[in-house]
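Before anything else, here is the set of structures, which you'll find just below.
We did not get these values from a lab; they are worked out from the coordinates using the rules stated. Keep in mind that this is a model prediction, so the values were computed, not measured. Cβ atoms are built from the backbone, for glycine too; each structure is taken alone.
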Structure 1
Amino acid sequence: MSYLEKLLDGVSVEWKPLGEYADYEQPTRYLVESNNYNNNFKTPVLTAGKTFILGYTDETDGIYKASENPVIIFDDFTTANKWVDFDFKAKSSAMKMITSKDESKASLKYIYYWMNTLPSELVDGDHKRQWISNYANKLIPIPCPANSKKSLEIQQKIVGILDTFSELTAELTAELTAELTARKMQYSYFREKLYSFDKNKVQHLPLGDENIGKFIRGGGLQKKDFTETGVGCIHYGQIYTYYGTYTDKTKSFVSEEFAKKARMAKYGDLVIATTSENDEDVCKAVAWLGDKEIAVSSDACFYRHNLNPKYVAYFFQTEQFQKQKRSFITGTKVRRVNADDLAKIKIPVPSKEEQERVATILEKFDTLTNSISEGLPKEIELRQKQYEYYRDLLLAFPQDNLES
């Protein structure tokens, strides 16, 4: 006998339209008037999407008192939803506020947990309002609705278990996230220290110094030129979505015919994305360590040099590089740094042996950090899936009386 069966103790379950137990309200009275947000202000401004808290406002009128009457906020287009038990203002009328019509018959928290067991039925391009057209008609399992006291007891026991599970999952996620953040900060600290050479002992030269290297612009390659097999290529967008610090294999290919007229990088070259939508990603770089030459797209360039390839690649991740880079960024929506300006950025140039030592240390640290970076998010994901599994199991009511 399952826990749910024990909990029901033989009572019947009826499936009722959600609209019979839940009300929805437009947030018109609670919409924020100004987008002048500041973390020092008191009242959060909510959206039902992934962002959830857009910012904080100092407006004092039209605040929804969820600390007194909790509410489910529901995105009427995406069906994304959140449980809210703190005072707030709303950003958009697309966000609906769901409440229980009668808490003595249906616990709002019970409704919230059940709603999150529903599979997504969204269709691309479908912009209809989901609550009235869809969710209000969903059938929710209500234990013995004729006996509201008994029904509420069962609902509250289920809510109590899921509340505890949610808190434990959130606690563990916070601990794992903090561990991941600490490891990344530790790695960044040591990386900065390794590139902090005494300028009186180690030359700091422009990347474009004729004794070090030169920048070559990529060109011509677009995604439509990709082929299933052929000559390897790197498109600038892949540098910040796919590649790490270095690689000896490409994700994409072009035909041999196309490669004949393309700009080609060779072993040791650093391939750099010179455009991005944000300052952080612009100039993200990957060292090419493959045996064969590869094509490089426009909006990227490659750096041909006589330094240790990994040493240069790790340098592009340092704050020392980032600080210099920021002064050369141009553009508004699309941010870019041109090759001529990259050539002006200075890099410490120690001996070949020291470059090798720095690269080796960072490679080991990088491997360790990445294993943690991969392991911890996977652990977080597993814990979330575990929670969802038990939640769904706890709300898997018999469907004998399911109304069609």
Structure 2
Amino acid sequence: MGHETSTDRWQLPDGVDELLPDRAAALEALRRRLLDLYRGWGYQLVIPPLMEFTDSLLEGVGADLDTLTFKMPDQPSGRTLGVRADITPQVARIDAHSLADEGVSRLCYTGSTLHARQKSLLASRSPVQAGAEIFGEAALAADIEVIHLMLATLRAAGISDRDMTLDLGHGDVCGRLLQSLALDDPREAAVFDALQRKSRPDLLQALSGVASEPREALLALIGMHGGNDALERAEALLSPVAPGIDEALRTLREVSAQIAAAHPEVNIYFDLAELRGYHYHTGIVFAAYVPGYGEAVANGGRYDNVGRAYGRARPATGFATDLKTLVQLQVAGPAPVSCIHAPVSTDPALAAAVCGLRDAGEIVITSLTGEKDPRCSRELVQRDGEWTVQALETASNHRTD
């Protein structure tokens, strides 16, 4: 092994970052705004644990999340623990097992997660995830509400409607086509992999020997993205091949119409070959994109089957976002902080004045050695026996006892 330098010793792992004061303050301010936003929509806050036994944490979530999860032995029990890579399954467990309500539940959350590896070059391995979920309602109105709330989340982060692109897809489009082929598991996995990468040559190879009509439908699926014309092409080419695709296309049309009516400046884009979360989602899927950032800044969809692993297969839909990403995208820097300097003094009246200002939301920095913190633009001075606040640049005209 080579000699470890001091730089190596303090270097963070690839994909792991830390937030310095300005960015940390911006993220915390956004977190508070979002929780207030979700509360106003009727969503109740839950705080799941950072780690759980993998028996429950990874039950029914698919191989992708399993791969992202840090695992370790639990010393007291000997069982395997996982550090959460996604909070959504935990919230599904809370709804199904801990709350066990029969009616509709609206839950929201925010918290740190950890990934064993980077999901992409842009992704943090330690996202601060925020999101909202609706459980117990199968109606399309629940999906539409969640999409509205996702867009409101982006607006709260300073992103305007005209800078948002809403990407819509539906798992049943690809799912019904694959079901119609009745492929064995290895071959279906090869087809799925080629579709996910949108690789026509690999898809052709994986579909070798498949009947002409379904083969051509799957090959066409790769290019089915864009505006309303993508739905029209899908209706003409895919619907005759597999039953159930018509219903998925009707769902996409209804959702896009309602979102467009409420948010006319949001660009709506269809991608029928979008397979993100294919083994997890059970219906409509959606994601939000902004200019200059090559990945989704928020995404979600319907996932009715997750609760089954916890004993209650309830309808569910929701979305999630990474607060670090949203803060990174904010154009405006942090608002300047106007702090108040308090001098060294044992005067009880000064202590009372400081407490009053802090209770009112002001930042008051008490001097330790007589030096003024550079963030201070005002200071407390004693005038006619009263402690008052004045601009720091005029403070030299007055004497402080």
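When you work out distance in nm of label points 7 Å out along Cα→Cβ at positions 53 and 165 for each of the structures 1, 2, which one comes out largest?
Answer by largest value of distance in nm of label points 7 Å out along Cα→Cβ at positions 53 and 165: 2.
Looking just at FRET efficiency 1/(1 + (r/R0)^6) of positions 29 and 181 (r between Cβ atoms, R0 = 41 Å, to 0.05), which of the labels 1, 2 belongs to the structure with the highest value?
By FRET efficiency 1/(1 + (r/R0)^6) of positions 29 and 181 (r between Cβ atoms, R0 = 41 Å, to 0.05), the leading structure of 1, 2 is 1.
Let me ask something else about it. Of structures 1, 2, which gives 50, 25, 21 when semi-axes √(5λ) of the Cα gyration tensor in Å is computed from the coordinates?
Label of the source structure: 2.
Comparing distance in nm of label points 7 Å out along Cα→Cβ at positions 85 and 269 across 1, 2, which is largest?
Largest one: structure 1.
Moving on. Output the label of whichever structure in 1, 2 has the greatest value of mean count of other Cβ atoms within 10 Å over residues 293-300. List each step's numbers first, then the result.
Details: 1: 23.5; 2: 18.6.
By mean count of other Cβ atoms within 10 Å over residues 293-300, the leading structure of 1, 2 is 1.
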